Every structure is written in structure tokens, then in C-alpha cells.
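These are the structures, in C-alpha cells.
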Structure I
Amino acid sequence: MIDFSIPAEVAALRDEIRAFVVEEIVPYETDPRLTQHGPNDDLRAELVERARNRGLLTFQADRRFGGRGPSHVDQAVLFEAAGWSTLGPVALNCAAPDEGNMFLLSKIANEAQAESFLVPVIDGHQRSVFAMTEPGGAGSDPGQLATQAVFDGTEYTVNGRKWLITGAPGAKTWIIMADVQSNSHGPAGPTLFLCDGGEPGIVIERVMDTMDRNYVEGHGVVRFDGLRLPPTAVLGEVGQAFRYAQLRLAPARLTHCMRWLGAAARAQSIAIEYARTRTAFGKPLGEHEGVGFMLADNEIALQQCRLAIWWACWQLDQGAKGRHESSMVKAMVAEELFRVADRCVQVLGGIGISDETPIGMIFRDIRAFRLYDGPTEVHKYAISRQVLRVPEPRS
């Protein structure tokens with residue numbers, strides 16, 4: 001039986017999260033520490049302490065690490081509430097890339113690695129990065145990985161260049177993807193490494209200027225210049241980076257969708273209130289058919305996105321890997337929420353392209369969301385390959 005009811009305890013936590021975001025986090029949206037490169041570390045620390053004081057910090061973490069261990073479907077409800085402000089996930093410690101990195105580390109880090117690199121992130125005391133994307137190398141196609149790691153039997157030496165590395169300045173927990181070269185000491189291939197962001201050999205060249213500004217300290221260009229790491233820095237097994245990345249990607253695609261659904265719903269609420277109160281040509285804007293239809297289209301799209309996210313999350317909760325399902329949802333939700341935000345800008349007219357309301361910021365950030373964790377076209381390519389597979393013969 002299909003059941004769309006939300007358990008009472010999840011609904012209560014959702015309402016608590018929404019109230020926290022509205023009461024304590026929304027006022028920070030005009031704070032000067034929310035810069036062109038996103039909230040700075042000082043602002044993040046202040047927001048995190050507010051969530052900690054309310055008992056809501058990192059609510060999505062596994063119970064063994066002090067979190068509430070919500071199911072994927074539960075997360076869909078809770079992350080949407082957190083996303084009501086683009087600063088909400090930052091405060092609650094459920095923003096990317098930390099949220100996805102915490103999920104990955106909780107699955108494959110050993111006990112010592114978890115103690116050093118995962119627990120401090122869960123506790124909100126340090127940030128993390130996932131260093132994969134490269135200029136001219138790995139990106140939507142990780143098979144183009146150019147960063148290399150050479151193993152001499154004692155340690156690995158990593159050299160390469162990455163960019164669009166979210167939150168690189170000031171991050172302490174680094175997950176680095178590098179291609180271990182063939183050697184006589186052990187296995188080779190694409191591998192994940194864990195290290196401290198202060199290690200010699202990690203050079204942050206600059207922070208890129210991008211249209212979005214919701215990620216702490218923005219997106220960095222990073223060079224690994226003779227970074228030396230011990231064998232204990234290997235996360236999981238050598239040569240298994242692509243498999244581990246897929247383990248992280250399906251849930252991370254969906255949590256992106258959840259958070260941005262919350263932001264788009266916020267934009268819609270502002271547009272509705274504006275259409276009720278702003279008059280033009282003798283009546284409220286919302287009574288003009290063109291405006292009313294845009295708001296109706298938004299309401300339809302928001303509910304379609306919500307149900308699609310819940311469906312994919314239900315698949316994960318049933319034990320599915322969710323790669324195909326999450327690709328479908330990410331492709332659809334990213335495009336639909338962009339249209340929702342665009343229509344909200346249109347309803348507000350000139351004020352919609354300003355910073356007088358958060359709609360302009362939401363619009364820019366959701367435009368960037370269409371590229372996070374793979375652009376729509378890459379997901380559609382993967383979906384088409386799946387549906388075009390030759391079916392197995394029936395017995």
C-alpha cells in the first residue's frame with residue numbers, strides 16, 4: 001500500500017527545524033559575513049552553535065555517532081525544512097559537502113579514521129572537502145582522473161591539480177581522489193585518501209568567483225605538490241574510489257534535491273505573498289491570469305518534486321542502490337526547481353532581481369544546483385543507457 005503520511009515524531013522534528021530556521025537563521029541572510037564566496041567560517045561557527053544549543057546539530061547522523069538516524073524518507077521531510085533558508089543546512093550541519101562526506105566516512109572509514117576525521121565533522125568542529133574535480137580532468141567523467149599517487153612501499157606521493165573544491169579554505173578533513181600508479185608493492189588504480197587540510201603539499205591557489213554563495217568559503221583551486229601520505233591514509237581499499245564515490249553519490253544527489261526543494265518553496269511563499277498584496281492595473285497581481293498561472297505551475301512542480309524525492313528515498317530504504325532512481329530525480333528536480341525560482345523572480349518583477357528579498361539569491365544558487373553532482377545531461381545519458389539495455393531473455 002502507498003502511504004504518504006508523515007510519522008508524528010518526524011513531523012514534530014520537521015516543525016522544530018523549520019521554526020529554528022525561521023526564528024534564528026533567516027535573520028542572518030543579510031549578515032555581511034555571507035560573502036560572494038559564501039558564509040565565512042566565523043559565520044558558520046556562530047550558526048552551528050545556535051543549532052547545537054537547540055539540540056538540532058547534525059540530526060541526520062547515525063545514532064552510533066550521536067545523531068537521530070532518520071531513514072532516507074525521513075531525511076526528505078527534514079532536509080526540506082532545513083532548506084527554507086540557504087543558511088539552514090549550514091547551521092544544522094547537513095549541508096554539502098560535509099553531509100555527503102559524513103555519510104561516506106560512516107560507511108567505509110575504519111575506527112581510527114572515524115575518530116580523527118569523521119567525529120569532529122559530525123560535532124561541527126571542523127569541515128570537510130571531497131577533492132575530485134579537475135580542470136581538464138575528472139568531473140562528470142571521473143575516468144579522466146589525472147591526479148596521481150606514487151607508492152614506494154613506504155608512503156604515497158600525490159601530485160595534481162583540482163578545482164571547484166567546495167569549502168577548501170580552512171577545511172580539516174580532506175578526502176582526495178588520486179590514481180595510484182602501477183607499482184611492485186601492491187594494487188593500483190583510482191583511490192581515496194584521507195588527510196588533514198594542514199598537511200604540507202596541499203596548496204590552495206585561490207577561491208573561484210561563482211554565481212552561487214551558499215557554501216562555506218566557496219569553491220577553491222587546489223594543487224597537490226608532493227603531498228606525502230602513509231598507507232593508513234587510504235580510505236577503504238586501493239583502486240576502489242569509483243565504487244565508493246557511487247556509494248556517496250546516490251544519497252547526496254537526493255539530499256541536494258531536498259534542500260533546494262525547501263529553498264524553492266520559500267521563494268514560492270514570498271511570491272504568493274507579493275502577488276496577494278501588490279496591485280497593478282486595478283487589482284492584486286495574483287488575480288491577473290498570467291501571474292496566477294505561474295504560481296499554479298510552481299505549486300504543481302513543487303509537489304511533483306517532493307513526491308519524486310520521496311519515491312527515490314523509499315527505494316534506498318528498501319535496500320536499492322538507487323543510482324538509476326536518483327539520476328532520474330536529480331535531473332527532473334534540478335530543472336523544475338530552476339523554473340520555479342525563475343517564475344518567482346518574474347512574479348516579483350524588478351524587486352525579484354535585487355537582494356531586497358532572498359529570491360534573487362535562491363535563483364542564482366538553484367541555477368548552480370543544476371550542475372551539482374552531475375549536470376542534467378549526464379544524468380539523462382546514464383538514464384538512457386539504462387533503459388536501452390538489452391533485456392535478459394525470459395526462461
Structure II
Amino acid sequence: MRLNRIPRAAAVAAALLLAAACGSSGSGGSSATGLNPPALKAPTKLGATEGQVNLIAWAGYVEDGSNDPKADWVHAFEKQTGCQVHSKVAASSDEMVKLMKTGEYDAVSASGDASLRLIASGDAAPVNTALVPNYKDVFAGLKNGAWNSVKGQMYGIPHGRGANLLMYNTQKVKPAPTSWSAVFEDAARHKGHVTAYDSPIYIADAALYLKSTRPELRIQDPYALDQKQFDAAVSLLKQQNRSVGEYWSDYLKEVSAFKSGDSVIGTTWQVIANLAASEGAKVRAFVPKEGSTGWSDTWMVSSRAKHPNCAYKWLNWIVSPKVNAQVAEYFGEAPANSRACAETSDKNFCTVYHAADEDYWKKIAFWNTPIAQCLDGRKDVRCVPYDRWVQAWTEIKG
């Protein structure tokens with residue numbers, strides 16, 4: 001297993017900027033509302049392949065064996081389709097959006113914080129899922145999401161998903177926590193040894209917790225916060241800051257901190273928890289009773305793709321059962337294709353990552369873009385846009 005989500009970790013959420021005129025619904029399986037993208041049409045059929053395809057991807061998504069001889073799903077694609085793959089690794093969602101605007105790339109592996117921007121700007125075209133045969137086997141929970149569709153029209157093919165978990169040292173944190181309260185109201189119990197994800201999007205984690213614990217705030221969507229709701233989340237995080245020993249964006253630092261005991265409780269990803277445990281850390285990671293935030297990636301086709309037929313071939317290839325299994329294991333995420341679980345080398349992989357457990361994913365609020373037009377559908381108030389989340393995050397950290 002190779003953990004390759006990390007190049008995005010430091011910058012991914014800091015790129016969550018979307019035109020204020022755009023809107024979407026909350027996370028988790030309902031298509032965006034209030035968003036009126038340009039009237040683009042998906043192709044009705046495919047033509048001859050063009051001989052090449054230009055991709056933008058997160059590190060670990062387009063592997064040709066040069067980084068790891070065992071990780072190569074590019075050469076087989078090239079041999080089968082005649083489409084030579086040219087890929088560029090992006091370090092952030094903001095970089096992906098800028099690159100897509102050039103019109104030089106055919107497809108991109110966009111996260112939820114970038115996908116709506118690409119849809120709203122017209123840089124991503126609607127996708128005809130009938131031209132992607134493997135789409136039929138994609139888990140239902142990844143289809144028609146708030147981050148990858150508009151009014152029932154898909155704008156990409158889901159690639160994978162992951163949750164932001166609560167991890168704790170089983171020897172030093174007792175009794176075992178069940179709630180995010182362990183890193184919020186009760187954080188002082190482990191003062192100096194609490195860790196949190198270093199990103200403005202982490203404000204949504206506090207909002208998700210308040211949604212359950214302070215019903216009078218009436219939070220419906222952790223990415224749609226009016227001023228009162230936002231202030232409450234920021235206040236909670238400022239309180240938490242007094243107990244935080246380190247904010248993390250580098251997985252190696254988090255693993256090291258849990259191994260040394262510098263960190264004993266905080267937010268993490270499943271792949272990091274697995275790695276920490278494999279290196280001797282006494283840890284457990286889980287979704288607390290309030291639920292969690294999370295991320296989902298989608299392969300989207302440029303509205304100006306010069307090689308659209310090869311792009312569609314790639315979309316179908318990357319979510320084919322065997323390849324999707326390879327990517328998921330190499331990257332450290334739950335695969336999108338339901339048949340991929342039968343192809344993983346570790347037969348317990350999909351169980352560990354809850355790949356087929358739709359009840360599990362119903363508890364996850366996937367990253368979305370906070371904008372002034374409230375994502376939860378409210379019309380009587382304005383919500384706090386992401387640029388102010390960025391400002392508040394600086395204040396929170398002091």
C-alpha cells in the first residue's frame with residue numbers, strides 16, 4: 001500500500017473557492033440545487049479514439065510503474081485503446097481548476113471542493129454515463145451526489161471515497177471515546193496531545209458536531225453556515241485550540257506523533273490509522289456517533305477536450321473492477337466500483353474501508369464548497385463563504 005493522498009493534504013481544502021453565484025445542496029447523495037451551469041450537452045455516442053489523452057490527477061491515480069513497478073495500470077490501457085496517456089500531478093484543487101481552464105487537458109480527478117467550480121464555470125461537461133459501461137457497477141451512494149451532479153445530470157464518474165475519522169491511543173485514552181466531544185468539550189483532558197486536520201474545511205467538523213449537540217443552532221449542512229452557526233463553530237475551535245499540540249497535514253508527522261505519544265487523540269484517515277498501527281502505535285480509528293466529514297473524487301471531462309473519445313475510454317478504464325481495485329489499494333481509499341472488492345489483493349480491504357457499507361457512508365458529509373447562497377436551500381439568510389472560513393482559520397490557530 002502506498003499513501004498518495006498526501007500531496008493534496010496541505011493545500012486541498014485551502015482551494016475551496018467558488019463563484020458566489022453558484023450553489024449546491026448539502027453533502028451526501030442529493031444533486032446540487034440552485035446551480036445553473038452553462039447549457040452544455042454530453043455526447044450521444046463515441047467516435048474513433050484520438051491516440052492520446054491528457055489528464056490531471058492526484059498523485060497515485062495515474063500510475064505507469066515509474067514510481068512503483070507493481071503499480072501500473074496505464075500501459076495496459078494504452079495497449080488496449082491506443083490512447084497514449086500524458087498526465088500531470090496536481091498538488092491542490094485550486095491548481096486543478098486553473099489547469100482545466102487552459103483547455104489543454106481532457107479529464108481531471110476532481111474532489112468535491114473543485115467539482116462544482118468546474119461545473120459552474122462550464123469547464124467540465126456533463127457526462128453520458130451510458131457511454132461508460134462500468135458506471136452501472138458504481139456504488140449507489142456515489143451517484144447523483146451534491147458534489148458531482150446537477151438536477152440529476154452527472155458531471156463525472158465517481159472514483160473513490162474516504163472518511164475523516166477520530167483516532168485515539170487505546171492505552172492512554174480511557175474510557176474509549178464514542179463522540180467528537182473527546183476533541184472538543186473534553187479536549188482539556190489530553191491538553192497538548194490533541195491533533196486536528198490543518199485546514200479551514202475543518203470548521204465543518206466542528207459544525208457537524210454542533211449539529212448534533214446544539215440543536216437550537218438548527219445546522220442542517222456543515223458546509224452551509226449562517227453567521228450565528230459559523231460563529232459557534234469558530235468559538236468551539238478556538239476553545240479546542242488551547243488543547244491542540246499539533247495541527248497536521250503531513251501523514252508522516254501524524255503517524256510519528258501517535259507512535260511517540262505526542263498525539264493521543266484527533267482526526268485522521270483510515271489509511272493513516274492502518275499505517276500507524278502497522279508501525280506499532282496502539283490506535284483505533286472510527287466514525288463517532290455524530291457522524292464524520294469525508295471526501296469523494298470524480299473523474300470529469302473537459303468541455304473543451306481535444307481527445308474526448310480517449311477521455312471516455314479512460315473514465316471507463318479507471319473504474320473497471322480490477323483497475324479500480326488497484327488504485328484503491330495503492331492510494332488508500334474505498335473503491336467506487338462494487339465489483340472491485342473481488343479484485344483486491346487484500347481480501348479484507350473493502351471490509352476495512354467499508355466500501356460496500358452504504359449505511360456507513362450515510363453518516364459521512366462529503367466535502368463541499370461553502371458559498372454565500374446557503375447550500376441547505378435556505379433563502380432568508382446568507383451563509384458564510386469560504387474566503388471567510390480561511391480568515392477564521394488563521395484566527396483559530398492564533
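Just so you know, all these numbers are worked out from the coordinates, no wet-lab data involved. Quick caveat: nothing in here was measured; it's all calculated off a predicted structure. Cβ atoms are built from the backbone, for glycine too; each structure is taken alone.
Each of the structures I, II was assessed by relative contact order in percent (Cα under 8 Å, 6 or more apart); the largest value belongs to II.
Computing helix-only ellipticity at 222 nm (-39500 (n - 2.57) for each DSSP H run of 4 or more, over all residues; to 500) across structures I, II gives -14500 for structure I.
Of the structures labelled I, II, which one yields 0.65 when FRET efficiency 1/(1 + (r/R0)^6) of positions 215 and 311 (r between Cβ atoms, R0 = 30 Å, to 0.05) is computed from its coordinates? Checking each candidate, the match is I.
Ranked by distance in nm of label points 7 Å out along Cα→Cβ at positions 95 and 319, which of I, II sits at the highest value? Going through I, II one by one, distance in nm of label points 7 Å out along Cα→Cβ at positions 95 and 319 peaks for structure I. For structures I, II, calculate mean count of other Cβ atoms within 10 Å over residues 103-110 and state which one comes out highest. Going through I, II one by one, mean count of other Cβ atoms within 10 Å over residues 103-110 is largest in II. Once Kirkwood radius over Cα pairs in Å is computed for every structure in I, II, the highest value turns out to be that of I. Mean count of other Cβ atoms within 10 Å over residues 39-46 computed as 17.4: which structure among I, II? So the calculation was done on I.
Using mean count of other Cβ atoms within 10 Å over residues 79-86 as the calculated read-out, with 27.2 as its value, let me know the right label among I, II. This figure was derived from I.
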